[in-house]
Structure 1
Amino acid sequence: MGTTELLLVVVAILAMSLLSGMRIALALTFAGFAGYYLLDGVDVGMSTLGALPISSASKFTLLVIPMFVLLGNAAERANLAEGAYRVLGWLLRSLPGGLAVATLTACACFAAVSGSSIATVISIGNLAITEMRKAGYAMHVAAGVVGAAGTLGVLIPPSVPLVIYGVLTGESIGALLMAGIGPGVVTAIVYGISIMIRAKRKPELFGKGAEDVLPLSNRPALLSGVYSLFRIGLLFVIIIGGMYSGFFTAVEASAVGAFVALLMVVIEHLRKPREMGKSLWSSLSAAVSLNGMVFALLIGGAIFSSFMVAAGAPQLIADGLTSMPVPAWVIVALILLVLIPLGMFLDPTSILLIMVPLTYPVVTELGMDGIWFGLLFVKLIEIGLLTPPLGLNAFVVAGIRKDVELSTAFKGVLWYVRLDIIVVILMFVFPAIVTFIPSQMGLT
């Protein structure tokens, strides 16, 4: 069996496994083992199954993932989001679509300490939709801004997808995390400007504004909101400032950030020991559960990608694409375009594990920057969080609110997909959006 035929058979096995309802981690493991069996026999396949799970899951840099996951869970239970949202709603009340802009800003702030799209939507979504509906916002507008703004958790550091990309490629995790700041800020600005323009053009969708969210006379609520913003800022300074100054490595910053977030949970519930215990336990147990899922995917992905490399798939793809009589940027654009339909059917982690080992060697052989490509890659799979039929963020929004139909959530978030495409084009044409901060730090 030739290389091309072997690869097609293994891809078909993976596709059939996924379509049959098999767990993604198991499907990747099964397809990788089947590939090794067909390539070198059962002995090689069994030895791979024995060795790769340990070697792939024991890399020191992978410590960033459980620490960032724990950080996000602890930040959610430290009640950072609600107070921050209310004070931002009051500060931005005079803007067109002020509550929507406040929701976007609150999501960006919380994303900067949680690293999780789902945690961001869950923490802010229910309160934000309630307040926007009180102010007369259309349901699809309220649901849309929550779902779309939640995707900033994938891009703004700390970002688990960027860490996984770094582990898969060997690129500096610190550089990747710092590179995520520029695209995250640009995305938030594009979203914010578009919301205000839309509110001016179609005021009937945006109700009466944000004047009732947090009255100025409510000083305790105002102080609570300022305190929440302070705690978010403190975590951001510890994690991002620590890495930017060179005081922490990415692993150290993630561990210190997780510890400080747990300390915030303790302080938040200091007068209620039982509530404190429940919050700490739920933070730790949720982190363990999510990390188990992530590491199962990493192990399955390592087995599958190891087979693809052993079979020569990256070189085969590189030879085929680089022989095309087109500029290098066209090839990179074609690779990136493939990610959009994949995002409609697979979660971000699975796309990273399957596609990065195949596409990264091609991009680097073309002389393109691996950090720049990584941020474009993550930005495009972020779009997959908004597009049907998978559209994870739309499902989360519909899940936390019984009055939000799934179709309404998709109607709301799809408006932001075109804005994400604009940001991708800006990142593609102006790479400095990605590379400026890490280059200033001497990381690239």
Structure 2
Amino acid sequence: MSDTETTTTHAPGPPHPLRWPALGLLGLAQLMLILDITVVAIALPHMGAELDLSRAALTWVVSGYALAFGSLMLLGGRAADLFGARRVVLTGLAVFTAASLAAGLATGAPLLLAARIAQGAGAAMLSPAALSVVVRLFDGDERNRALGIWSALGGGGAALGVLLGGVITAGPGWSWVFFVNVPVGLVVLVSLARILPRLPRVATGSLDVPGAALVAAATGALIYALIRAGDHGWFDAVTVVLVVVSAAAYAAFAAWQRRATAPLMDLRLLCRRPVVAGTFLITVTTALMVGAFFLGSFYLQNHQGRGALMTGVLFLPVALATMAAATAAGRVIGRLGARVLAAAALAVAAAGFLVPVLRSGTTAMVTGVSIASAGLGALFVVASATALSSVAHHEAGVASGIVSTFHEFGASVGAAAVSSAAATSIAAHAGAHAASGFDDAFLVATGLAALSAVITPWLVPSKNE
């Protein structure tokens, strides 16, 4: 972004004429970040075989991206407030695209892992900054519709990643999982540079480096603890130490924010009821969504013997249900209110998760996950709209960083829970014990969705509040 940008906290002017094309391009950029998670997960076995990667290295191909992405998002959101959202969006997209090229060219673990961490860092700049642009370009019912489209691309992208991963690994090979980001990233980068408005900076001062380091360390330790819990158990000594370190770092961060002359964020933001409700919902939604995708894909491949490509094809209804429900939710949330829509969406998700428990087989699995994903797609919109409803324009960047961080927390919780609850089934590959393990995992998901549906009316503000 040019240096002519000024700092302001004034109310927004007339709607920008290119706000909808800008939303489409920002949504496409966000879609790349989400696709990258599930696409890489599907391609991991081929990647490991061709590059002769150890199990630990394969784990870090996924974890390195998740750690960098999750731990740096609050910093990315604050950078958008300080330096201008447009500049941070374009920088993050450029870093992500260049790192994707490096990952595709990797011939061994060192370059691949470094590229994955760089991808995560680019994503951590891009995602919250892009969401803050959406918050600032749209208001009222238009914002709800925009968040519906944003959520549809994000939620549907995760399911589409299963199909794309299967197509790519069965076709040109695992390196194209990363190469495909390059032309798309360049086109989006050039297009955004042309049409993305130069939104004024909304914060002054310098970047709170100690605060950024503390919150990055705390978030990274917690996310790694959740990742590790999936393989080693929730009471593993290292996992427990990581949780303690994370808690201590968060406490130090909170203490520092009260002393800092230019704090990374206003801690009072986390005490607002809409923000509390929205971050709770985004964590639950992402945990359930990741759980549904991984459970469904493990079941179809390990228990039903489906290949990666066929599994991806079977996930098409899941993607369509997620996107349709999210788009519809963005249109009706203004009339129904967040509280009613959230409770209904969670009830639908709970019903969907119960289907594979009551009936076995591919049809029941796809039907159940599709129903659950429809509820979760709608819930993504409710969560984002609720969390950002009380946020002023000058808080948009850091608030978007908070939402994005809790999104990553949810993904890590979901992945860890799936690894723990369905460990028997994943290892067994077939038989009654495998089916029982999947049943247990889906029952946990059903219970979490149902419990959240009960909590929601007390937590989410009513339409008139």
Structure 3
Amino acid sequence: MYCHDTHHTGRSPYSTADNPPGILKWIFETHHFSLYGSTVIDSDGIIYTAANDLYAIYPNGTMKWQFALDLRGDSCPAIDSNGTIYVASAYGDHNYIYALYPNGSMKWRYYTGNDIFSSPAIGSDGTIYCGCGQSILALFPNGTLRWQHSTNHVVYSSPAIGDDGTVYCGCHDTYLYALYPNNGTVKWMFKTGDWIRVSPCIADDGTIYCVSTDGYLYAIRENGTMKWRTWVEAGTSPTIGQDGTIYAGWSQLYAVNPVNGSVKWIFNSSGAIQGGTPCNSLDGTIYFGTISGYLIAVNPNGTEQWRAPIGQCESAPAIGEDGTIYIGSMDGNGYGYLNAFGPGEPKKIEIQQPEPGKLYLFGLGMGNTLSGNTVIIGSVKVKVHAYSWNEIESVHFYIDGADQYNITIPPFEWNMNQRYGKLFPLRHTITVTAFYKGGCEWSESIDVMYFHLLKN
């Protein structure tokens, strides 16, 4: 479920110590708008992510199944001990909590009647808890309502569940709610200085951590009294490292000492961490995404390990058993992608010819250009090196976005030898996209100046 467990610690049981730094294995394009929802992984390694639809994806980047979520699905799925997947869909009249079988067929759905900005959490007895409109609700495993507690404002927060079953959830009315699990009555309410948009997390000793838009990280005892508060800005849900350190932030990532709330270090991420809740591997590495478009790996001492471009990110990473890091992102057009970083042969292509800064004369390489531009006179053979080539369905060659040629078997080459446009010299972008079986794809581009000396 969201941030790995019912405590929302973001603490993975898997190590990434042997991962190659920042190596992208594959990208899965959802072909739908926005991937805000975070990713979860089941016991078989199947990855689940929501972007308008819910996608089940094999560890090799191919799609197992796709389930329509009625307009928008930004919820992080949750999986119970029987493999049932729970996910929420929101907006308009399409406000449902779904229960799906592992094969992607629907078990049931519950109509909430209000927008759902929260993600479901599952109690030890199978009860499903979720924020909904101006309330927090609980559903029995058969999809019937157990209880619904009204709040004074909208609930964006996803519930965390304590060891004794207490349900903790933030609200825009500035309160953190602690509710009894059997009937939803209030155990206590803790007031912060502003909205609580993000989710709380719970430490091993029962301390509840929550971040308010007043900029503070609050440490709250199980009886609802405050231990301490520390300024961390206001952006991500807090998570807990392997050594108990709390991580949260906005324009920077803060590492906070759980004993007294003192700041251990601050990491400058060079981009907001809105929604990019940190994930903590067994070896202590902290992973998070940024609005500016990077997945960043930070060492436990606050130094940068590596960063890789992924596109705008507002979701939390998840780590697979082999150490692969999965994280959602979106491009400038708002389309969603799932990125996989880690060990194993990648599913990607590389343009080998033309090379950047080279001159090509009727297919022959003539060395470097003085300008540093890639210049083609007459023609050139566009050559591509493809990883995992036996899993490729087709490779397409584009000029300025227009599909010119495609091929299904290696060698993946295309002879570019005709005029594109009326004037010359012309600047063009060559793009090559490999479509892998099951939905994974990869694109590479190069800008060129192209002189075509013959008539079409």
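Throughout, read-outs are computed from the coordinates displayed, never taken from laboratory work. Source: prediction; values computed, not measured. Cβ atoms are built from the backbone, for glycine too; each structure is taken alone.
To test your reading of the models, identify which of 1, 2, 3 gives 25, 56, 18, 1 for P(r) over Cα pairs in 20 Å bins from 0, in percent when calculated.
Comparing all candidates, it corresponds to 1.
Looking at distance in nm of label points 7 Å out along Cα→Cβ at positions 62 and 238, point out which structure of 1, 2, 3 has the largest value.
With respect to distance in nm of label points 7 Å out along Cα→Cβ at positions 62 and 238, the highest-scoring structure among 1, 2, 3 is 3.
Where does the value 0 come from, among 1, 2, 3, when helix-only ellipticity at 222 nm (-39500 (n - 2.57) for each DSSP H run of 4 or more, over all residues; to 500) is the thing being computed?
3
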